[in-house]
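Each structure below appears as structure tokens.
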Structure I
Amino acid sequence: MILDQKGNTSIITQETVTVIELVKKIQALYPKFKNNNIIVALNAIDNFGREDIVEFLQLSKNHRNAKHSFVIVSNKIDLAVVPDEIIVAPTLQEGFDIVEMEDMERDLGF
């Protein structure tokens, strides 16, 4: 797991372990970036299905309820199988765009 910081956004990049292991690592390190927006970049993971994306569901709900963005970046998942509570972007730039848009919405009181 690679952790980068860009402004108020933490970018978590995963390349080798399973999604379940990644979610556990994020939960363990969550206090470190709980006040930031989070982008989880998973483009390096090949076999990525609905059961994998659902692993992020609770983490996404909690983070979004705390008024922060939580975006998963993957161009290898069918968006039709993604639950509505999880935001997926195909590229890292689009992930940043979503975070920026959500920050503006929060600033406007939405």
Structure II
Amino acid sequence: MIIEVMKSKIHRVRVTQAELNYVGSITIDEDLMEAANIMANEKVQIVNNNNGARLETYVIPGERGTGTICLNGAAARLVQVGDVIIIISYAWLTTEEARNHKPALVFPDDNNKLIR
């Protein structure tokens, strides 16, 4: 059997930009992407803690070290700058793989920077 499990999570980052007139996606600081083991173009779920909105989109890398979290395209209508969101990626694993899987969990500071 194959099941879908959480692969990684960037917990409680603040939206720094929302760009409606863009093709679509979420731009994430490369430091956060790397820490969460999220790849460019990977599908992610976005959960908005401020309004309850949930959406799926794909990731594009943002400038490393900037703390950028930018919702692009139609997704920009579901957030406002300053909203707190959770970014979750998933993976399909066998039940045996899932038993031993440890997701990457990232808890940035209030400026979307890694806590070292």
Structure III
Amino acid sequence: MTPSILMLNLCLGFAALSALCLSLNRHHGEIVRANPSRRRVLLLRAVGWAGIGLSLLVAGEAEGWGFGPVQWIGTLTGAGLGLVLLLSYRPRLVGWAAAAALGLATTAGVLQRLA
């Protein structure tokens, strides 16, 4: 288990779960203070599910298909816990945290490619 793959999966999972969270009217209203359009809801859902699928693919390819899905479930659980805590105490920071997580995931992916 390499730390860069773990960080990549954790950050990618957090960003994907945040997109799915923002596709719900209640959470979108808490975070953005406006109701999302139908087009935005569909886009956020597509991005969220694509991110989850990509994180599974990354985990499987990097760690092998025997251990990769186990790591994937663990990182999604950790990302979900972090998102729930952030939504509970500081919902306005979810958008910023998701953007930061996406940047960290990109950095971790680049570092993994260079290694």
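Computing helix-only ellipticity at 222 nm (-39500 (n - 2.57) for each DSSP H run of 4 or more, over all residues; to 500) gives -29000 for which of I, II, III?
III
Ranked by distance in nm of label points 7 Å out along Cα→Cβ at positions 28 and 60, which of I, II, III sits at the highest value?
III
Laboratory data are not the source of any read-out in this text; all were calculated from the coordinates shown. Predicted, not measured: the structure shown is a model, and the values here were computed from it. Cβ atoms are built from the backbone, for glycine too; each structure is taken alone.
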